[in-house]
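Undergrad: Next come the structures, one after another.
All of the numbers you see were taken from the coordinates with simple rules; none came from a lab. In this text the structure is predicted, and so the values were computed from the model without any measurement. Cβ atoms are built from the backbone, for glycine too; each structure is taken alone.
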Structure 1
Amino acid sequence: SIVDPSTCWSSAAAAQPKTRSFVLPNILTANTNYVITDPKSEVLLATGGYLKEQGYDVRVLNLVNLEQSDGYNPFCYLRDEKDVLKLVNNLIQSTTPKGSHESDPFWTKAETALLQAIILMLFQEAPEYEQNFSMVMRVLEYAEVREEDEGHVSPLDLLFESIERRRPDSVAVRQYKVFKLAAGDICSK
């Protein structure tokens, strides 16, 4: 039977007929909004055309075939500095294998502080069209390190120095300094 469409969650063990007996019949009612986890694209293939005919805007987040994916930009959902810190912490946690034990927590501390600094900097300083992970990757390219020259000032160092002159209280600058301290600890070991 069809469940009240206000909120519904379907979960069952593998090889159970949940898609055929529950998910598909509910989707075919086309009476609410849907968020569907569909790792094999079976539900999309079976219902995507029908939902479009019913006036739905079907969006797909495909992390395997990015060419077949709609985009997702978490920067659009950032409201303040706390949101940036949560985003980076979630990103670090979700990309760390479960059960892994770090031999040196400074690596995670440095990685977290650098990502926080860059994302905060983009969030606070960049125009909206530059607030995305492509720009994060581009900014990371400015973080050059020269092991033979400890006094080397990278383009990224210069960028954060410029921000500090304009905004000495910037959380982005503060996190960049945390990164530099952690990176210095790592390099001196």
Structure 2
Amino acid sequence: TYVRVESYKIAGGYIPGCPIPTPIFFAAGTVALVMLVMKFTTLKLYVEGVGINSSAARIVGLNSVRIQFVTYVICGLLAGVAGLIASSRIYSADANNIGLYLEMDAILAVALGGNLLSGGKFSLMGSVIGAYTIQALTTTLYAMNISSDQLPVYKAVVVVIIVVLQSPKFNQYFRSFREKLHPGNSVSRKEEPSS
């Protein structure tokens, strides 16, 4: 399906007379709106509570099903906006190929931003920094003449490394290894008497 409306193409291109791409304005506006909602409402606290332990959140009186529903609605809305921007960049809507492998970039951006893939506490700005890091990685791999078919393999390796580094077993092993290297740091040292 081709959309032959010039105003639609602006969403994925440039505003006439402005050198900054229009998707940057969409992203900045979305981040600002979500940050305001998270700052001035209890939604962030509720989402983190349900993400950390939905059973405990339900016991303390939170409606975890409703919070998950609202979270999915927000994610779906933002995915729809991203789809409109992506389709306007190529001036068409190709349901088979548009946004192909984009979900891996989204997961990788969130993970690189310091957010746990298992849920819980999250950082919006960390996710933004992760998205810029992913774009830098993609651009670097293209500059190294890596084909687009091989690109998901490199990104998948990064995802696997992050998942392993965030796993509780790895953290426990790393803590015990660090305590073996520096046994005095785990025990509080006694204060030396002043002379």
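Undergrad: For Cα Rg over 2.2 N^0.38 Å, for residues 9-48 alone, which of 1, 2 scores largest?
TA: Details: 1: 1.11; 2: 1.61.
That would be structure 2.
Undergrad: Looking just at volume of the Cα convex hull per residue in Å³, which of the labels 1, 2 belongs to the structure with the highest value? All intermediate terms of the calculation are to be shown ahead of the outcome.
TA: On the way: 1: 174; 2: 255.
Top value of volume of the Cα convex hull per residue in Å³ goes to structure 2.
Undergrad: Related question: Distance in nm of label points 7 Å out along Cα→Cβ at positions 57 and 169 computed as 3.8: which structure among 1, 2? Each step should come with its number before you reach the end.
TA: Numbers: 1: 3.8; 2: 2.7.
Traced to structure 1.
Undergrad: Assign the value 11.5, calculated as mean count of other Cβ atoms within 10 Å over residues 17-24, to the correct structure from 1, 2. Can you show the working numbers first?
TA: Values: 1: 14.2; 2: 11.5.
Corresponding structure: 2.
Undergrad: Of the structures labelled 1, 2, one was used to calculate helix-only ellipticity at 222 nm (-39500 (n - 2.57) for each DSSP H run of 4 or more, over all residues; to 500), giving -15000. Name it. List each step's numbers first, then the result.
TA: Working: 1: -15000; 2: -21000.
Source structure for this number: 1.
Undergrad: Given a computed value of 4.3 for distance in nm of label points 7 Å out along Cα→Cβ at positions 41 and 177, which structure among 1, 2 does it belong to?
TA: Among 1, 2, the structure yielding 4.3 for distance in nm of label points 7 Å out along Cα→Cβ at positions 41 and 177 is 2.
Undergrad: If you don't mind, there's one more thing I want to ask. Can you spot which of 1, 2 the value 10.2, 28 was calculated from, given it is Rg and Dmax of the Cα atoms in Å, for residues 33-72 alone?
TA: 1
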